[in-house]
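Alright, structures below, take your time with them.
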Structure 1
Amino acid sequence: MNTLQTLSAGAAMLAAAWTIAVPPARGQDSFLQQEQQAIDAAVAGVAEAVVRIELVGVAETTGEVRADAPSVGTVVDPDGWIIASSLVTEQPAASILVVRADGTRQTARVVARDTSRELVLLKTEADAPMAAVSLPENVSPVVGHYAIAVGRVAGSEHPAVSVGILSATGRLNGRALQTDARVSPIHYGGPLVDIRGRILGILVPAMPEAAGAEEKAGWYDAGIAFAIPADRIAAQLPRMQSGQDIYRGLLGTVARAADSFAAGTKIDAVRPRSPAEKAGLQPGDEILQVGDRDVRYHYQVRQALGSYNAGDEVALTVGRGEETLQLKATLAQEIPPLEPQVVGLYASGADAEVRVRAVEPESPAAQAELAAGDILLAVNDHAIASLDSLRRRILTSDPEAALQLRIRRDDQERTLRVDNRPIDGPLAPLPAALDRAGTAEKADDDEAGEAGDDDGPNAARSTWQQKPLTLPDVPNQALYYAPQDPQASAARALLLVLLDPGTPKPENVLAEFEALAQPMGIAVAVVAAADERRWTPAEANLVGRVASQLGQRLGIDRWSIGVTGWKQGPSHAMALVVGLTENEAVGGAAVRTDIRPPAIRLRENDPEQPLQLAMPLAADGELPSWAGVLPKLGFPVVRTGDLQIPTLLRWTGTLPRL
């Protein structure tokens, strides 16, 4: 039997390892025979229903896998209904062919798509009933049990089989099962079955939630594969057969905890014109149940919502103060794109004590006569829980509605009406107290009152120096310039500069920033590529680790960390990758406009850990063609005019602006 098999189930691996050391005992030999017989029987039960899908008339691509590379489908109804993967529709094709086990071909058409689960429903007109599988109404997968991926290879009458275990459930925000079976396009659209031949799900070309710059091809044969549970497909099959596309259902809340695994489900903000707003959710509410599922962490909220589609009504149990409310929200296919807003404040504070440090000139905050030293108490009658909470509230605020800020000044409370404005646009000026480039010799007293603290003057006076940064398993050379004693004088922002591959003497590059960085209180780090010839996508995570480590060492949060390239396009392209994939570590990316955009999945800007971009454009300059989609996904673009050192440092200084 010419069957491609990869045995990675734990028991099989142990048995195989043992037989290398000693001749197999009769019992062990019997176990392996029984195991193989069970796998063969499980595969035989579904093999005839697994068909190859070929695309005809697809333009050539330069990626790792041709756009017309064959995948497979699973016949779920003898009348010619076939579930396939999203690979079928990634590129327009002149025609779609279904190739049965005996080699016969027939055309098929796309009936509907499930965009959130990467599934496609095809229909072919068969001359006779087709071999089909029955999708179960209930799947109860057990982590650690066998999981067998079944596909087809061109030119072979035998199925392609990869054996592993079921390694997790509830992945991809509750939508998928995970297996360590090694799969590739010849399996996508095929069934994942257990050792008894029962269908667990349909394999799809999805990537982990934390996946970064790699194309989907980068996850082929990686030992991490995903399948959509068969019972979920069965439940929505009639809807797809009627021609209805299925989309992910969106609620529109912004979590208080950036770490979805942190305890608590309170929300910081509600997106304007979202199902959450229409349902009556408010900042500070705590989500207690989604449907009939109790939730204690935000990742559980996401998992619970992941099983719903756009248009579904979801019951929410919400805690608000001493009350418990029962709300209902109809999930939406789309929410108006995020338009990150600011009012022009710089603030500091721990817990709920948030104090204004400085006010941007001619900003909405300045027009409302906010001043350094004001204590911010509430936004739109909702108390401020923390500085981060305030950031998210302002950032996600309705562009068409002014904010009501309650403040305390000189032991008196007052409410001020403050307009907001988008981050997208020209580079904003720094308050004089923060823009100290070339003014370190000025008397501190002139500006200490406006700043509301003394980190600017102290940063100018204190001893700064270059230091190397070495992290375990990070081969990249990194140097940084920062206060010798961060406790005595803290830097207020951090700029990471990615060097062009092969740049000699990184310390000389870092030295070019020193004269301006120190008086502005902005730490700078230079990071070299591990390979002198190029940056690789995998290094994005390494740069993120450098940013996180330096942030912790210097007391700088991700909101105040920016990344940029040095001179050439590759380092700027890498800076964009870092910004888009490591948003838990950096808050901004400044890049050239003439870069070659990297192959990367684009998602909507995350309002819990948002990213802003900067480009050397005139105030009214048009974005390059590759960047035109970014504002539609909620990424604001700051037009800086140039990317010279003074401009980069001033832009970095504006990153923590509220």
Structure 2
Amino acid sequence: MSIHHPIVDNPLLEVWSAPFGLPPFDRIRAEHFEPAFERAMREQRAELDALAAQDEAPSFDNTIAAFDASGRLLARLDGVFHNLCASETSPDLQAVQRRLAQPLAAHNNAVYMHVGLFARVDALYEQRSSLGLDGESLRLLERVHLDFVRAGARLKGQAQQRYAQVMETLADLHTRFGQNVLADESTYTLPLCTEADLAGLPASVRDAASDAARVRGLQGHVITLSRSLIVPFLTFSERRDLREQAWRAWTSRGEQEGQTDNRSIVREILKLRAEQAVLHGQRCYADYALQDTMAGRQSAVMELLTNVWQRALPALETERAQLASLKAAMGQSGPIEAWDWRYWAEKVRNRTYAIDDSQVKPYFSLDRMVQAAFDCARRLFGVHFRHRPDLVVYHPDVKGYEVLRADGTPVGLFLHDNFARPTKRSGAWMSAYRLQSGLPDAAEGRSLSRTLPIIVNNNNFAKAPDGQPTLLSFDDVRTLFHEFGHGLHGLLSDVRYERLSGTQVLRDFVELPSQLFEHWMSQPQVLQEHARHVVTGEPIPLDLIDKLQAARNFGQGYETVRYTASALTDMAVHALGVDELPADVVAFEADVLKRHGLPPGVGLNHRYTHFQHLFSGSSYAAGYYVYLWAAVLDCDAFEAFEEAGDIFDAGTALRLLQCIYSSGNRVEPGQTYRNFRGRDARVEPMLRDRGLIPEKA
């Protein structure tokens, strides 16, 4: 990468003196990143060259710990750059992202293919049993060594050169894929021009559609492809023709001819991943990816997916019969299509359980639900969240919170970014501007003996018009708690080494802390305390809680089938060898669903052309199953509190903190879970939780 016009005054290269070492968001511009990254990469390469050239024999401290502590400027830049690209992008920033994708991948190759450095790491790994290391240090050595091996350090000559090319090209393709999805999502609007177009939409959806129009400089109301707007539209709109239009736009993201067409990008990513696997001596990418997971092999994943799939299909057909019966009773004929399912399911839910969304939502204002999540964290883990409106953040919608222990000891900083906007990618996720470690960070602006984390939660809730409270659906509240569970995993991390910090655990373990925290959002005592009417302040009535609990498993067949279908398509395409890859990925996807017997009118959570979990990066490739794998763990884990007779039982919560939320990756995850539960997880609690087997007698 060549920089022709270096910027003299670059805030990215200064000491960040803001509270908590926050980046100087108000001064950062897109053009600052390339010269800053060039310097950061150059500095880390020099660090690693010096590390490899030491005269002293390799030791844990002078090689492994030193490697973990290297590249501080680059880590700092990575945090701010990738978070802004996801949460508050712009055409200029996207252009920089495209230009930097390959150089950053090339730098990663240079780090993990550094011959002299790997020789020292490898020598220590071979001697690991005789080094007298404590458990966390041994775990770091093993993880660092595996990182090198999985990044191609053992490859030789042309094979290693080709591997480097593959990884650089993949980085470019991942970036293009994600930007194409964002382009399709941010440019689409379905205008609702008349009262007839708005038929059936409750006030909260109308308000959100009005705000979506305002943000885009449009009049009236529009439906966008943000999940928090399109799902309520598909649920409540009386206009079947408009529901179909919206559904087709939503499900065909990345599949339109032109600049945002992702079909050829998906094919190329699959081809390169298959080649990557072969270079590692594996038959297919799924075999390579699953080597470093709790599942370990395809057969274990497929056993779980098949078990749940076979139980979910009958549950789905029971639900379909309920929908069809009501539809017929209302004098309407014809099959229930994918754009009809949510609409009729809501009517069945309303009639069967007497739940009216317009009566439920006023009890779930965003502000109160945030406080509910904070309060659960306080009662479980003894942490407090203090709003800091003085902090300079990257968007006016973002709120910053100082996180403290009961004695005032600082834990970290939490940024909450809750609303959808055109400059933000879809979905919900947790990320970090800075990871926790036991090492001091001079950039933090305070003299502390350890580095405090800066964690961000991103949601995409539909924002209410100015001056009105944003109201959440019950599913939105679940999403809020889910991401906050990830956030706690990052905030409560208490490890010495950054490589083992927070959420840097195996992919099928990382969803445990997030999905486990979801359980508290639906507990009656939490609801009674925090779910209060936005106008009157009255607590949610007990009879409404009873109705919500009774309806908890309604629709689980539909949701489970849609999720599992996406997990099956993921495994199917990544289980193909180099010579088996399809020319037409859309046709292959349809064939997989047909072979597994996906029922009509249901659809699936994500299709290949917009499946960002799989193709805007590799973290969840051959790994979308992990939510179900973690569901086995989280449901079994929550039963520990139920068995204790108190959902905030102090002893159980302390074990949860010590064994799960604070331990990062310093212990092998299977052992981590056994340390908490006293045994391995059982699948039955998850099946009961989803209504797929009967409740305990």
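Bear in mind that the values in this text are calculations on the coordinates, not laboratory data. Given the structure is predicted, the values throughout are model-derived calculations rather than measurements.
Given a computed value of -17000 for helix-only ellipticity at 222 nm (-39500 (n - 2.57) for each DSSP H run of 4 or more, over all residues; to 500), which structure among 1, 2 does it belong to? This figure was derived from 2.
Looking at structures 1, 2, which one was volume of the Cα convex hull per residue in Å³ calculated from, given that it came out as 169? The read-out comes from structure 2. When relative contact order in percent (Cα under 8 Å, 6 or more apart) is worked out for each of 1, 2, structure 2 gives the greatest result.
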